[in-house]
Structure I
Amino acid sequence: MVKNLFLLIAIAVCSLGQISWVEIDNYNYPSTEGEFQEYSKDLYLTINNKSINYEVFTHALKGYVKLVMNNQLDNRDYLTIIDFTSSSKDKRFFLVNLKDKKVEYESVVAHGKNSGLEFAKSFSNKVNSHQSSIGFYKTAETYLGKHGLSLRLDGLEFTNSNARKRAIVIHSADYASTNFIKNNGRLGRSFGCPSLPKTNYKEIIQKIKNGSALFIYYPNNTYLNKSKLVNGGIATIGNTSSESKTV
């Protein structure tokens, strides 16, 4: 069932000025930039996982909050973060349970074959580029394909708006394993999909399917300057639609 965004909106006023918190389905979300900074810092410290870069976490959380405010997420319990500044040999996939305030899964994850070898450095939104695409995605439906259980992704930004047309999905792969790293010095690569090891991938997909936020990060200046989800104040409502440009 699709949750109603406006089940309850509660505004608290303190003596030092108005500080607005939006309550949605028993979650409290900040609605001012100052409150967001406090919220982000407190949540990061509570999660207490230093493997996640704080700057990356803040970008991911800001986009997540904006998507919630725009009623674009049906599954609000989870936020998935993929940090492509890290080596493919490292765990750079983080499944954050926002309800319980903890990281449920950390994993290696593959990038596109034309994005780089050990490190992903080049990104594209073009069909048949075989590169990864950065930015925010919304998870969609599952299906059984050549890689078994797979999860479709819909790109929400100008950097990944062709995700469904490109068949960018989460699936498992033999080349996304520690054994592959031992034998090759790096993880294997996909045609652009964020491919996971076979261990636990089904549990991950079941948790994040049907409308949760997934954020793939790389410090691309064009993206960081133009993204409506990582840029601007937290109260940016109704202004996060996809565009068709590529970087």
Structure II
Amino acid sequence: MIVLTSEAVVLRTWPVHEADLIVSFFTRDYGRVRGVAKSAMKSRKRFGGALEPMTIARAWFAERPRQELVRLDQLEIVRSPLSSPVDHARMAVLSFFAELLDEALPEHDPQETVFRLLVSVLEQTTVEQCWMPLTYFQLWMTRLMGLLPDIAHCTACGEALRAEEISFNSLGDGLFCALHGNGSASGLSVDSWQLAQRMLRAPVGAFAAEEWPRRRGQDLRRFTLQALERHLERRLRSAEALARL
């Protein structure tokens, strides 16, 4: 049995047996891992409030030969999502982060860039500012998953895109010019197109001081969500909850 430790973010938990939990957690060093936390619903000493989704923690776990699930021994909180004020919008955004990563990431595949992206957007996700980090996260996850062609050029013909003539559709990745946008295409606003180009060049903290009403970047979030759900071949429940807010 090999005992490992890594910085991790808790994604989801499921009850099993009387007091045990299955925990999906995303580690910096070993990728996404699933394990059994024995007596987690009884032992506050080993886990306390560290099993709340989107908790950043130091995890200790043991790999067992020929076992799919690791044994999760302890979580030591680094930062809890409950240490800051919570409302429906912030919780829905955090749930989206957790669901997308749990569905999209392969197990035991280190994804250092994705881990750093997650930690950076978690730092910016507050009651006052949740739509900006959500937009940034969706855009970068689409890129890191290889679902975002060059957004400066039409996917169909390769010609440089012109503002106010850009569209996307649910059937293919990338953006399209006026000539190649089909009848089911949706327009991408000039602000969202320029915003996407800025976000792909700058860290999330560079946008923290900007005003972000919910409507800002809404079409950009729809564009990236379509690409993500098309790749996953399923609808994300957390995205549906966000749409109902």
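Suppose you compute relative contact order in percent (Cα under 8 Å, 6 or more apart) for every structure in I, II: which one lands on 16? Attributed to the structure labelled II. Match the computed value -10000 of helix-only ellipticity at 222 nm (-39500 (n - 2.57) for each DSSP H run of 4 or more, over all residues; to 500) to one of the structures I, II, and report its label. The value was obtained from structure II.
Looking at structures I, II, which one was distance in nm of label points 7 Å out along Cα→Cβ at positions 60 and 228 calculated from, given that it came out as 3.4? It was calculated from structure II.
To which of I, II does the computed value 7, 30, 32, 19, 9, 3, 0 (P(r) over Cα pairs in 10 Å bins from 0, in percent) belong? Here the read-out was taken from II.
Every number here is computed from the coordinates shown, using simple stated rules; none is lab data. Every value quoted in this text rests on a predicted model; they were computed, and no experiment measured them. Cβ atoms are built from the backbone, for glycine too; each structure is taken alone.
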